[in-house]
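The next part holds the structures, each set out as structure tokens.
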Structure P
């Protein structure tokens with residue numbers, strides 16, 4: 001992991017982020033998005049990220065081609081004012097780089113950003129069969145606080161969502 005560094009994402013990372021994310025959209029249940037993002041969509045998403053809600057990327061300087069191998073961000077949890085001290089995390093790692101600790105690096109940094117930004121809680125909403133994501137969050141101190149039954153539908157099947165939480 002000595003070749004992997006984390007840094008704030010910039011608009012120039014949009015294509016690499018889009019590529020990682022769209023694999024999840026089209027082949028996995030790790031996101032409930034059903035339509036792949038266009039480059040313009042991804043650029044707008046990145047442009048809207050700022051402050052505590054900015055995105056970060058994991059960059060592997062030893063990798064040929066695109067060195068971005070993962071990304072993560074914090075988002076507002078809900079739009080009502082009473083939720084302002086709670087955020088939701090998102091972490092995505094290039095499938096070819098799984099098991100190398102990249103997800104742990106990204107999520108640990110997000111937790112630090114949330115704490116530094118004065119948030120009180122970080123929420124994770126994970127498709128319930130996503131054992132790797134659930135294990136990653138548990139490793140970083142998140143606890144399962146509930147399961148929402150059959151709240152999503154993708155690839156012709158109903159999906160449950162495991163809700164995990166970390167109090168800072």
Structure Q
């Protein structure tokens with residue numbers, strides 16, 4: 001059984017994923033990193049040269065490959081839930097946890113994230129907060145439908161989030 005972390009940008013998927021992997025002695029996998037390695041280009045470059053559809057196709061391929069393995073902790077890209085094939089593959093091979101944060105928290109984290117420029121291209125022309133609010137509104141039903149449960153990450157220490165997730169997973173077994 002894999003553990004998949006889904007959610008908007010900067011909700012803690014990578015940080016919490018690494019913490020869970022360390023606690024459970026499982027490998028940590030980041031789907032965006034695998035897309036970058038497979039293509040030899042940043043996400044921004046893929047999108048700028050080939051478009052969003054090409055990126056989503058590369059992402060689907062990576063998710064399929066990830067799902068061939070077991071007992072991994074996987075941080076996914078924020079839009080992974082926009083493809084029903086991704087959701088089905090993840091549901092068939094693991095538990096899906098939605099990491100949630102407020103738009104204001106996400107904005108603060110994006111502004112502090114040194115990878116934002118290359119890894120996280122803008123999705124709208126509305127500015128940070130407007131974009132975050134719009135995309136959260138659009139994607140929340142997808143995140144909710146895909147996930148087994150969700151965890152709020154606003155102002156909560158990583159260790160506490162990790163413990164809560166592991167407790168909830170145990171309850172599900």
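Hey, helix-only ellipticity at 222 nm (-39500 (n - 2.57) for each DSSP H run of 4 or more, over all residues; to 500) derived from one of P, Q reads -18000; which structure? Structure of origin is Q. When relative contact order in percent (Cα under 8 Å, 6 or more apart) is calculated, the result is 34; to which of the structures P, Q does this value belong? Source structure for this number: Q.
Figure out for me which of the structures P, Q the number 3.8 belongs to, where distance in nm of label points 7 Å out along Cα→Cβ at positions 38 and 134 was derived from the coordinates. Answer by label: P. If FRET efficiency 1/(1 + (r/R0)^6) of positions 46 and 78 (r between Cβ atoms, R0 = 25 Å, to 0.05) is calculated from each of P, Q, which structure is the one that comes out at 0.95? Structure Q accounts for this read-out.
No lab work stands behind these numbers, since they all come straight from the coordinates. Fair warning: this is a prediction, and the values are worked out from it, not measured in the lab. Cβ atoms are built from the backbone, for glycine too; each structure is taken alone.
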